[in-house]
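Participant: Take a look at these structures.
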Structure 1
Amino acid sequence: MIVQFNPGSGLIVVRVELWGPNGHTIHRMALDTGAMVTLVNAAPLVALGYDPALSAHRTQVTTGSGIEFVPELNVAKIEALDLERTDFPVLCHTLPPSAGVDGLLGLDFLRGRRLCIDFRTGEISLS
């Protein structure tokens with residue numbers, strides 16, 4: 001599958017679908033090859049029926065303002081770039097509204113695949 005993006009804009013934003021106890025939702029997430037793990041804003045996770053406050057596992061994250069410990073939870077399913085993962089762990093942390101995305105699609109989602117980002121044509125492929 002080939003996904004188009006604007007090579008002249010700041011972030012590479014991809015369509016991501018998440019599933020939870022309350023159904024599924026579609027989000028705009030930044031494709032972030034500098035992020036080791038996938039991170040989703042708290043509000044969409046809560047709307048899907050997850051409760052980050054009940055998460056037994058916290059992960060240390062370094063942010064621009066320091067080190068924080070954020071909840072990690074498993075989403076029933078996540079789909080992006082024509083790849084589907086089930087029972088997939090994500091970090092729950094709120095990005096600033098100025099980020100313009102609902103989360104970061106990290107390297108953990110992409111592992112084991114071949115990712116090609118062509119900035120000349122504005123195309124992403126994952127195989």
Structure 2
Amino acid sequence: MPKKVKFRKSQRGRMTGLSKGARTVDFGTFGLQAVEPVWLTAQQIEAVRIAISRKIKKGGRLYLRVFPDKPVSKKPLETRMGKGKGNPEFWVAVVKRGRVMFELGDVDEATAKDIFKAAAYKLPIKTKIVRKEA
């Protein structure tokens with residue numbers, strides 16, 4: 001979650017369309033790109049980070065290009081409607097189609113495919129591996 005936010009609660013918004021930024025591999029050599037839209041929770045991002053860092057050992061570099069900065073509120077179970085919006089329960093990153101979420105540097109292609117395959121198991125969406133444009 002962010003250190004500080006302007007507003008405690010946010011509206012849901014839309015996930016349709018292509019990602020506005022982060023559609024190319026900028027920092028590493030290989031990237032994991034989203035094929036469909038999703039809200040990635042902070043827990044999912046952390047699970048992917050741990051999976052990648054375990055596989056990568058000391059061989060390469062990992063670049064995270066998503067950050068959970070959107071609060072999602074929920075009303076308690078068995079609560080009647082009304083009486084305002086619920087409290088923020090968890091934080092998500094809005095990922096649209098075409099966004100490069102994770103990047104790897106200083107690794108060869110076979111290793112990158114192996115690492116991103118392990119990472120993709122932790123994600124609730126379809127992904128594809130992309131290479132940096134020359």
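Participant: Distance in nm of label points 7 Å out along Cα→Cβ at positions 16 and 40 was computed and gave 2.4; which structure, 1, 2, did it come from?
Facilitator: 2
Participant: Ok, one more. For helix-only ellipticity at 222 nm (-39500 (n - 2.57) for each DSSP H run of 4 or more, over all residues; to 500), the calculated result is -1500, so let me know which of 1, 2 that is.
Facilitator: 1
Participant: Can you spot which of 1, 2 the value 44 was calculated from, given it is relative contact order in percent (Cα under 8 Å, 6 or more apart)?
Facilitator: 2
Participant: So, one more: Quick one: distance in nm of label points 7 Å out along Cα→Cβ at positions 8 and 56 came out at 3.7 when computed from one of 1, 2, so which one is it?
Facilitator: Label of the originating structure: 2.
Participant: From which structure (1, 2) was mean count of other Cβ atoms within 10 Å over residues 96-103 calculated, if the value obtained is 13.9?
Facilitator: Working through the options, I get structure 1.
Participant: Suppose you compute volume of the Cα convex hull per residue in Å³ for every structure in 1, 2: which one lands on 128?
Facilitator: This figure was derived from 2.
Participant: Can you say which of 1, 2 returns 2.1 when distance in nm of label points 7 Å out along Cα→Cβ at positions 24 and 48 is computed?
Facilitator: Label of the source structure: 2.
Participant: Also, I was wondering about something else. For which of 1, 2 does P(r) over Cα pairs in 10 Å bins from 0, in percent, for residues 32-79 alone, calculated from the coordinates, equal 18, 42, 25, 11, 4, 0?
Facilitator: It was calculated from structure 2.
Participant: Once distance in nm of label points 7 Å out along Cα→Cβ at positions 88 and 104 is calculated for all of 1, 2, which comes out largest?
Facilitator: Result for distance in nm of label points 7 Å out along Cα→Cβ at positions 88 and 104 over 1, 2: largest is 2.
Every number here is computed from the coordinates shown, using simple stated rules; none is lab data. These numbers come from a predicted model, not from an experiment. Cβ atoms are built from the backbone, for glycine too; each structure is taken alone.
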